[in-house]
Each structure stands twice: as structure tokens, then as C-alpha cells.
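For reference, the structures are reproduced in the following blocks.
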Structure P
Amino acid sequence: MVDDRPRVGMEGERSQQQFDEEEVARQRKIQELLDARAGAAVEEERVLVRWKSPARPYKERNREYYTTIGAIVVLLSIILMFAREFLLVAVIISFAFVSYVLASVRPEETENEITTRGIRAGGKFYRWGVLGRFWFKDKFGQKMVSIETGLNFPGEILLMLGELSENKVKDILRVYLLHETPEPKFVDKAAKWLQEKVPLETT
């Protein structure tokens, strides 16, 4: 019988060494980003890219979607009323109303801007110092870039790309921010599971 424990040990050492090397590279990259921010802070502000896009992702819903939401709200409300959980009933109704508004009202077009000092979006300006990682994702087949912030609100900025190239945005942002996709949060996992198990429409 062949004892493979030494081989496992060596693999473990290589894995730890690889992890250490990746962490060193990551810290080096972060320092480069901090240096780039410091240099941009003393230079005259320049617009790197400016574009217009919808303020949020949007998908036109059919009648089945609204009917399903209404049925779920009524059922949950009846159950909670019997349990005398009137506050939860109010929360569910409010959530349903917000969902209805977001699904029925098309988003307005907004102007986004990335400069050497930070990002302008939704009429607000966010300096590089309050921004963290960025990553790309899509919803309803529409591309967007997510940028985390160090603020209590908003904790994340979503910019719809529209006709703008993802590579162009990536090349600009990676000079100042770390391109890294975070692990999904519990709420994100729960929402994804619920969408898969309880689809609100078939198409």
C-alpha cells in the first residue's frame, strides 16, 4: 500500500504558497490603485467617459406576473392576519406596491460620468476614496457595472452600460479600483433560489 501523505503535504504547501503569492499580488495592486488615486487628486479633473443609459434594469411584464404577485400577497396576508401579524402584512403590501411600480414604470434616462476624480451618477459625485471593488453583471439581458462603496447608503452603485463597451469601462476603472467579484450575500442567494423555485411568469 502506497502512503501518499507526503504528497498531500506538498500539495498543501503549494496551495498555501500560491495563496500567499496571490495575496501579495493583490496587496501590490491595491497600493498601485492608491497611488493612482493620490496622483489624480492633485491633477486637473478630466472626463474619461460620459454616457447616457436607463437608471435601472427594466423588463416589460405580462399579465401573469401581476396576477401571480397579487395571489401571493393575498394568500400571505390572510395567513398573517390570522396570526395577528399586522405589521408584516403592511410590509408585504408595501413590497408588492414597490414591485408593481418598478415593473410598470419605465426608468428615466440618466447621465453617467467617470472622471479622474471619481464617478458622477444619478446627480451625485462619488470620489475614488469612498469606492471599493467593481464587477460586471447582467439582468434581463442588460449589462451593468456594480461598484461597492464605503458609505452606509448606497452600499453599491449600479451603472447601466447601455451601448457603452464593457471593456472600455473596465480599462478605465481598473486604474483606480480593484476588479473583483465578491461572494454572493445570503440575501442574493435567497432571492435567486426564490426566483428559481417560484417563478412569477413563465416567459
Structure Q
Amino acid sequence: MSTDPRLLARRSLFVGINLCLLVALYLLTIRPLAVVLDDQADRLAHARATLARYSAIAAQEAMVRKAARQLGEAEFSGAFLPGTSDGAISAGLQARLKALADQAGARVQSVRALEPVTDHDIRYLGAHLELTGPIAAIHATLQAIEDRQPYLFVDTAAMRMPATPAGVALAQEPPIEAQFDIYGPVRSHAAAH
């Protein structure tokens, strides 16, 4: 081994430059690559956990769909007029209106079916109701019609008070004559089956 200072300096310089190059190579390529691979491993683990959660949810799809269908049927079944045909539904609507008016103290003059209408893809069956009675009874009838399920909507209302003969004093409140067109939604027969 030689102890020549120039040779020793050259060797030291060579080793120093190579060490610097190795450190630069590590910092510029190997370290960033290791960080990227570590991040990819973390993202892959997170994706696997997410996939496991989604798979568990997907495995319950049939049960969730069944529960949603049952909830939808339970929630909205009372909103529609009951019956299997338009004739049966219309007869049920007319009987219901007559019973509500009788309970409220109004006298039903007539009830008849109206032509079905469709609005925003919902089909409605209707009835024309003619009543007489005190204003409180007419009001109670309307309130009973609109406050319950199945939902009923008063589309047209006409009220009038019959004329009293001149000079005749009324001992009680005069009756009012009222006419209402009332509609209720019906389930599509195709959707019901």
C-alpha cells in the first residue's frame, strides 16, 4: 500500500463522489419509488376494505329491496282508493262520501260517478256530491272528506243559499245547498298486479 497523498486524495475524492452519487440516486429515485409503493399499498388496503363493505351491502340487496317494497306498499296502500276495478272503486267512493255526509249531519241529495282523469301519471276517479244542510254540517263533511286516507280532493265546489220568501223570519239557520266534485287517486291496475 502506498501512502502517496495524491493517490490517497484521488481515492478519497472517488469514494466521496460515488457516495454522493449513491445518496443522490437514493433520494431522487429509490426513496420516491418506495413512497409511491407504500401509498399504493395503503390505497389498495383501503380499496379492499371498501370493496368488502360494498360486497356486504350487495349481499343484502334482495332483503333490502323486499323491505323497501313492503314499506312502499304499507305506506302508500292507504293513500289510494281501494278496489279491483273502476266500478268497484267508484261504488266504494260514492258509499264513503254518503256515509261521511250522513255522519256530519248533512243530507245527501245525490251522488254520481264522474269521468276518470289522469294528472302527472296518476289516475283519479271522481264523484259528484250534492248536499243540503246547515253550514256547520257542510263544513264538517268537507273536513271529513279531506282529513282521512285514502286521499280525496275537492276539485269543484258550488254553494248557494235558497232564497227565503220576503217577510218570513227564520227561526233557525237556513240550509245551504252544496255541490262538490271529489276525486281520489287509484292505483294503476297494471302496477297492482
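A value of 0.05 for FRET efficiency 1/(1 + (r/R0)^6) of positions 44 and 108 (r between Cβ atoms, R0 = 41 Å, to 0.05), calculated from one of P, Q, originates in structure Q. Out of P, Q, which has the highest value for relative contact order in percent (Cα under 8 Å, 6 or more apart)? When relative contact order in percent (Cα under 8 Å, 6 or more apart) is calculated for P, Q, structure P comes out on top.
Taking mean projected area of the Cα convex hull in nm² as the quantity of interest, name the structure among P, Q where it is greatest. Mind showing how you got there, number by number?
Details: P: 18.6; Q: 25.7.
When mean projected area of the Cα convex hull in nm² is calculated for P, Q, structure Q comes out on top.
Computing FRET efficiency 1/(1 + (r/R0)^6) of positions 60 and 148 (r between Cβ atoms, R0 = 41 Å, to 0.05) gives 0.65 for which of P, Q? It must be structure Q, since only it matches.
No lab work stands behind these numbers, since they all come straight from the coordinates. Predicted model only: the values in this text are computed from it and were never measured. Cβ atoms are built from the backbone, for glycine too; each structure is taken alone.
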